[in-house]
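Novice: Structures are listed in the sections that come next.
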Structure I
Amino acid sequence: MSRARRLVEIVRTLKSAAPGALTAAQIADTFDVSERTIYRDMAKLIDSGIPIEGEAGLGYWLAPDEGPPPVSLTWRQAEILWRGARLIALTADEEAAKDAGTAKARLEKVLGRQRVDRIRTHALLSLTDKNRSIAAVLSAFESAQRRDASVKIIYVSVEDSEITIEGEPVTITPVGDMRILTLSNPDGLHHIRAERIKKLTLRA
């Protein structure tokens with residue numbers, strides 16, 4: 001059986017097994033090839049856009065509803081996503097970095113070589129706002145962490161609107177010259193650039 005034919009049959013086999021998963025060994029036995037060959041075949045199918053997911057110990061399965069819905073993006077939005085994937089690929093843990101690398105490669109196919117070559121020359125991080133003094137903000141945030149106190153933050157969003165948020169301080173993450181403050185409240189985790197904060201108040 002040719003590889004092209006085998007790839008088609010693998011997808012059909014996964015569809016027949018849905019919503020269950022098949023291990024690489026099971027698929028290899030079905031097509032009388034090695035597990036290493038199946039790993040290469042799966043990588044080829046995933047790279048081509050087939051909505052296959054996999055996890056060590058569980059195997060491979062087709063994503064529900066034939067994968068995520070199509071997303072409509074402007075060129076500018078696609079470029080921003082590419083830059084974000086590039087940053088994550090360089091800074092995240094191994095699993096997230098691998099996923100970011102895959103996303104980056106797919107975005108490059110959409111953007112085309114000319115656009116990618118242009119945005120690749122841009123700084124990985126660009127600070128367009130005038131940075132405010134953040135020493136006092138960081139000091140207050142760290143004090144709240146030590147005291148297990150909640151905080152009230154007033155900050156300016158990227159749309160230049162003033163927003164107030166309250167929560168428990170979680171961590172300070174350095175990203176280039178920026179500092180990202182993460183706080184938690186019943187709505188989830190919130191990430192705020194320290195230089196956008198106008199006021200940070202500790203609460204009992």
Structure II
Amino acid sequence: MSGRSRRGRPPHEDVLTPTEWRVVHAVQHGMSNREIAARRGISLDAVKYHVANAVAKLGLTNRQALRRWFRVPGTSALRLQERPIMSTLTLGPLAQIARTVRDIKESEAWYRGALGLPHLYTFGSLAFFDCGGTRLMLSAQEKPAPESLLYLRVEDIRTAYDLLRARSIEFVDAPHLIHRHADGTEEWMAHFHDPEGRPLAIMSQVKPRETKP
């Protein structure tokens with residue numbers, strides 16, 4: 001072998017690369033390839049490539065199977081979190097309510113100015129407000145959905161997911177990472193429906209473990 005260093009990407013110990021994880025979680029959140037490309041700032045072909053790679057690596061049959069596949073990334077705060085021993089499940093409190101709007105700037109101004117709700121932050125087409133400890137998320141869509149989405153906070157999303165599935169609740173997607181804050185706190189969620197088809201989700205915030213000096 002020559003003394004030249006090997007070219008190409010460094011090997012990853014995890015089942016997926018960091019980029020593949022981000023794309024897979026976006027797929028699990030229900031985003032289209034075009035939406036993922038716009039959100040990640042990459043080409044549509046690149047998204048298709050990463051999705052196809054993930055499906056092949058995981059031995060899955062299609063995109064729908066990918067939405068229901070669940071595993072925690074090796075570097076995630078959730079992987080490092082101690083899993084509590086739970087035989088019963090307590091849902092709540094209500095962590096977040098999602099409502100779709102046609103114009104995010106107009107709605108942001110109305111909820112902040114007319115209603116006086118404390119504005120937390122705005123990220124692209126999403127605006128967040130505090131409603132006495134419950135977060136309100138506004139998201140822009142051409143045709144606003146008729147139903148608000150209720151997010152129920154759980155201590156450990158892995159255990160809650162397993163217990164609810166044992167109660168014959170069918171999830172639309174597996175638990176997936178939707179956001180990592182600047183301090184490393186991760187937000188995880190998984191969606192399901194009530195008997196009338198109205199949307200709900202379980203949601204968990206996971207803080208990174210403090211490292212001892």
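Bear in mind these aren't lab numbers, they're just calculated from the coordinates by the rules spelled out. Note that the structure is a prediction, hence the values are computed from the model and not measured. Cβ atoms are built from the backbone, for glycine too; each structure is taken alone.
Novice: For which of the structures I, II does the calculation of volume of the Cα convex hull per residue in Å³ return 195?
Specialist: It was calculated from structure II.
Novice: Can you say which of I, II returns 4.3 when distance in nm of label points 7 Å out along Cα→Cβ at positions 59 and 107 is computed? Working shown, then result.
Specialist: On the way: I: 3.4; II: 4.3.
The correct label is II.
Novice: Give the label, chosen from I, II, of the structure having the highest value of relative contact order in percent (Cα under 8 Å, 6 or more apart).
Specialist: II
Novice: Which of I, II yields 14.6 for mean count of other Cβ atoms within 10 Å over residues 91-98, as computed? Working shown, then result.
Specialist: Numbers: I: 11.2; II: 14.6.
Among I, II, the structure yielding 14.6 for mean count of other Cβ atoms within 10 Å over residues 91-98 is II.
Novice: Moving on. Taking distance in nm of label points 7 Å out along Cα→Cβ at positions 155 and 195 as the quantity of interest, name the structure among I, II where it is greatest.
Specialist: Going through I, II one by one, distance in nm of label points 7 Å out along Cα→Cβ at positions 155 and 195 peaks for structure II.
Novice: Out of I, II, choose the structure whose coordinates give helix-only ellipticity at 222 nm (-39500 (n - 2.57) for each DSSP H run of 4 or more, over all residues; to 500) equal to -7500 when calculated.
Specialist: II
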